[in-house]
Structure P
């Protein structure tokens, strides 16, 4: 079945019910999401937002209360839908008595790879993640960063079309993080879809093309990062503005910064900008320039997950 989407969720919902108290907890609520094939997609949200529950429903480790999910057009409930999926969970645990190569052989067998295919692929997987000299070493001697690299190798052993990675660079040094991103970019070039669940906003902003932000089980915001960050605020450069008047401007919720030519005033909306410029002109000040100011993913995240922004 041909499809433009690696992941499709329609009205996905998960409600946990306490057996004796009759209390309900809605972990995921009416979530509808599309992840196009061949993109780098980031999932963000505070602790308890429902990210892990959503991923577990995609992998059928948790059954939804309502709604449906599809992987490359196939119902996620059926085992065959998960055959093209590679998964690296957060805080994964591998048997420490195995060697790195032995662990990859074990997980390759779980993925249904014949023995001769596993033996061909294992050296290349170890080389890909920079562990070619550690294949015969027991995992108990691996550092946390090495375990992350090995986890990435096990997720790739069967050449998946979709990678679902939970905190993939946790414990990895900056150089190692860059190497992992380079590996993932090479996979993207081959048409693999990469779906990252991460707390590192800077990583998602620099690496991913698309982002979804969850809050209290609901989708608070989603879209292409470059589009979401355009027009997230406005900057007014003004001159001949007195210090007392700046205090009045700050009282409206604007941020101000002294510059060589006067002051830079940052406001979140177009209406706010117009009101501030009217005040500046009325006070005898001069508007030198006015332009949209690109925000950061952190600013976007904080607004989307705040009590006011989320509602």
Structure Q
């Protein structure tokens, strides 16, 4: 059976007249009649009772026509989904980001996406890199924003921009008057860091030598659950911390936390976007990449 045949029997059931049904289907009456008889022969059951003056559904015909209507509705749904697929900027885009990116990136990303693709709402998620990796691979997310290095089979990765690190100090810290701080000096002060599982913690340990090996008490490492929580602990005077530049753009210059830049070589991280090579909406990825580039914080200005 075909969708055309199903459309014929649904129309005939509504019109109860071969001539009017054929007219509605834009075919000749013999064409519609032959198609209905062919379907009845295939199903080996009579769908209609035919008389000289009327066409009536048989009991089984009523059930078949009811099901045919459902099939035709589902076919229209498939056509609508295909139309959305052709319009790649119409349906939601599911974007993930690691915890040290999402809170600072998403507030800028959402309005930019709406400027470029107002009919493409965003589903946003923050998580650890390894969780985002699994969700991307399983199709639960369409694209993720992570820090390099990152690799995954059948996943495309494009670097976005380099983001420098900054040092947060309490307002009364002994280094408050220094214009810059060398990365290898960080081991000399009490440092507040993110806990295990955050890739940014590993990047700080790699960029600031000696933190993980100092045991003399001057560089006591206290773990925090988020960069915002750590910023509050710095403000309270508990210690210093290293954060990405984007986490400092909302910190007032005259507040309880001082933001210091690093002397060369300045620690940085490279942010990147990753998406499945098979993802069928490349235009959506292009809009996302362009919007992310416009949100870049690379040296003090977004």
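Before moving on, here are some points about what is shown:
- In terms of volume of the Cα convex hull per residue in Å³, for residues 73-136 alone, the structure with the greatest value among P, Q is P.
- Ranking P, Q by distance in nm of label points 7 Å out along Cα→Cβ at positions 81 and 281, the structure that comes out highest: P
- For semi-axes √(5λ) of the Cα gyration tensor in Å computed as 67, 17, 15, the structure of P, Q it came from: Q
- Origin of the derived value -10000 (helix-only ellipticity at 222 nm (-39500 (n - 2.57) for each DSSP H run of 4 or more, over all residues; to 500); candidates P, Q): P
- In this comparison of P, Q, the computed figure 135 for volume of the Cα convex hull per residue in Å³, for residues 105-272 alone is attributed to Q.
Laboratory data are not the source of any read-out in this text; all were calculated from the coordinates shown. All figures in this text were calculated on a predicted structure; none of them were measured in a lab. Cβ atoms are built from the backbone, for glycine too; each structure is taken alone.
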